[in-house]
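The following blocks contain the structures, represented as structure tokens.
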Structure P
Amino acid sequence: MSERVDTLGMWPAVNRLPEQMLDALDRTTDLPGLPNRSEITNVLVLGMGPGGFAGDLLAVTAGPFMPLPIVVVKSYQPPSYVDEQTLVFALSASGDTPEIVQAAAQAAEAGGRVVAVTGGGQLAKMANAWGAPLVEVDPMLYPPRAGLSVLTVAPMIILEQMGLFPGASQWVRFAVDQIRSRREASRASSAARARRLAGTVPLIYGGGGLGSVAARHWKNMINTSAKAPAFSAGVPDLLHNEIAGWGQHGDLTRQVFSMVVLRHDHEHPEVMRGFDIMIDLMDEVVAAVYTVEAAGEGPVAQIFDLMYQGSITALEMAAAVGLDPGPVPAVVAARQALSGRTQ
């Protein structure tokens with residue numbers, strides 16, 4: 001077995017997920033300065049990278065239970081409808097994500113009620129200048145992609161405090177219990193799964209909003225931690241497009257691709273049927289099909305359970321070939337190029 005290299009502490013960071021979630025809950029409870037529920041008609045989440053993913057996670061967990069729409073924006077500009085009735089979550093672990101700094105400034109100028117979740121930087125300075133609520137994230141506590149807990153849990157608890165997502169605190173505690181249970185038992189199964197996936201390109205497929213977001217997390221973690229290609233899609237949407245792309249080249253695809261199917265207890269009955277159809281059509285064009293089941297009480301627990309299993313699998317894939325899962329030099333190079341800097 002290759003020696004494990006982990007210069008940024010990805011393994012302990014991922015395994016601290018339950019404790020990070022409880023810390024986020026504590027940091028956010030009784031946050032002062034929030035607008036009244038009656039003053040808000042829509043919710044906007046601004047985020048890039050882990051912050052943008054946290055927004056997507058918030059939308060599929062809190063969104064179905066809320067009386068107001070949630071919109072996630074991953075860009076430099078907020079929507080033109082933002083006004084004093086818009087609750088704006090600005091999510092950035094560093095506080096210096098240029099897209100979020102610019103978008104948050106424009107949203108505040110338009111009257112949006114900004115709440116910042118950040119580790120400092122320019123975003124924290126702006127929030128303090130505006131007198132906006134601020135949830136502090138320790139940027140040195142973990143690599144941002146391993147610390148989705150604060151970026152996601154804090155907005156959940158804020159929505160609960162405002163009467164928009166009742167029961168969020170309890171859903172978070174259910175998730176903590178499930179991840180702790182999974183943490184005790186997952187190492188052997190994740191290592192075996194990683195060995196089976198090694199040498200193939202994983203296609204990660206999930207069902208509905210929860211499964212699709214979890215599948216994208218698997219993809220992202222395999223890309224960044226294992227430095228390997230992976231792709232994700234969701235049922236039923238892939239049955240309207242992607243499934244057509246597997247109609248030929250079976251001799252090639254069976255050597256290259258494997259499929260990971262993420263299942264959870266909150267799938268629509270037609271999504272369940274869609275999985276059966278998809279697996280029947282795909283079985284002959286991939287090397288193997290692996291099913292990963294979610295556990296835990298409620299949708300928040302189940303999506304975090306799937307995401308945790310994906311994170312550990314990606315770390316095991318890196319460990320199997322002696323890769324350091326933390327650094328992402330290609331991402332750094334791309335960001336430097338975008339900002340006009342060179343290495």
Structure Q
Amino acid sequence: MPSHTTPCIVVLSCLLLLLSLSQCQGLLSPTFYNKTCPNALNIIRTGVNQAVSRERRMAASLIRLHFHDCFVQGCDASILLDETPTMESEKTALPNLGSARGYEVIDDIKHELETSCPGIVSCADVLSVAARDASVAVGGPSWTVKLGRRDSTKANHTIAETLPGPFDNLDTLISSFANKGLYARDLVALSGAHTIGQAQCFLFRDRIYDNGTDIDAGFASTRRRQCPKNTGNGQLAPLDVVTPNSFDNNYYKNLLQKKGLLQSDQVLFSGEGTHSIVLEYARSPQLFEADFASAMIKMSEIQPLTGQNGIIRKVCGAALHSSI
């Protein structure tokens with residue numbers, strides 16, 4: 001064979017190898033279900049809108065559920081798996097007991113998807129799309145969700161216990177996010193999800209009773225009325241006291257006034273490296289929404305299972321009744 005044809009053969013071989021690898025590993029794509037389940041996005045959006053119309057707080061819960069999933073072992077729906085005799089669920093980890101909810105909304109959506117196109121849409125993709133649709137449902141930004149994630153067969157309770165929490169200092173938060181490939185700006189932007197939703201009393205009690213200098217005295221006094229010093233752990237307070245049911249940038253304006261409900265909120269303004277970002281978002285809701293959407297996309301693509309990895313669960317809480 002003439003020597004001048006060798007480079008062409010090598011190039012062709014490389015292309016075939018790359019094609020084989022991409023098919024094996026799988027690639028996320030916004031059109032992933034266009035042929036196999038063309039109504040998937042409509043089904044998810046309808047389910048989210050119905051849930052949020054019943055309870056406005058559910059929008060925040062669905063966004064948080066996606067966050068708590070992706071930060072454990074990637075966006076693989078491991079947070080949805082129920083306890084079994086041989087596996088400890090992430091649901092029972094302390095950070096999830098305190099704030100993760102909305103499982104039934106995902107279950108209902110998945111049931112509709114299984115009726116329409118059985119064994120096709122992963123629970124991990126449902127979580128990713130539901131978080132986007134929850135943002136839109138309360139006036140927040142939209143973004144393009146790339147699809148094709150598959151579901152894990154195991155949960156990781158141990159890692160779930162280390163999720164970023166409301167008592168963390170800034171260094172811990174920055175480190176936790178950096179470990180997932182997210183920067184300080186992503187941390188501040190994603191924390192803006194606290195412009196909606198509520199927190200339980202035990203998560204902010206220490207902050208409103210310690211008479212610190214990083215909390216407005218009037219704000220602390222008001223919060224104490226619904227959060228007694230020794231009782232009422234489950235009493236709820238809005239994370240954004242001004243517009244608790246609307247997605248806007250008031251969360252950051254609250255931080256400027258030392259009215260962040262959680263310690264992990266207020267440290268964003270008091271800490272070096274994030275202070276200026278809080279100021280930016282307080283001044284520009286457009287910048288906040290753009291950065292929030294960008295950060296949500298980055299978070300939704302943390303270590304996804306694709307291609308031949310993972311499974312497609314038919315029931316999001318169980319790995320046994322699944323499609324390969």
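Laboratory data are not the source of any read-out in this text; all were calculated from the coordinates shown. The structure displayed is predicted, hence computed values, not measured ones. Cβ atoms are built from the backbone, for glycine too; each structure is taken alone.
Determine which structure produced the value 0.20 for FRET efficiency 1/(1 + (r/R0)^6) of positions 28 and 244 (r between Cβ atoms, R0 = 35 Å, to 0.05), calculated from the coordinates; the candidates are P, Q. Attributed to the structure labelled P. Looking across P, Q, the calculation of mean projected area of the Cα convex hull in nm² that yields 17.5 traces back to P. Between structures P, Q, the greatest calculated value of distance in nm of label points 7 Å out along Cα→Cβ at positions 180 and 212 is seen in P. For distance in nm of label points 7 Å out along Cα→Cβ at positions 236 and 268, the highest value in the series P, Q is held by structure Q. In this comparison of P, Q, the computed figure 20 for relative contact order in percent (Cα under 8 Å, 6 or more apart) is attributed to P. When mean count of other Cβ atoms within 10 Å over residues 220-227 is calculated, the result is 15.8; to which of the structures P, Q does this value belong? Computing mean count of other Cβ atoms within 10 Å over residues 220-227 on every structure in P, Q gives 15.8 only for Q.
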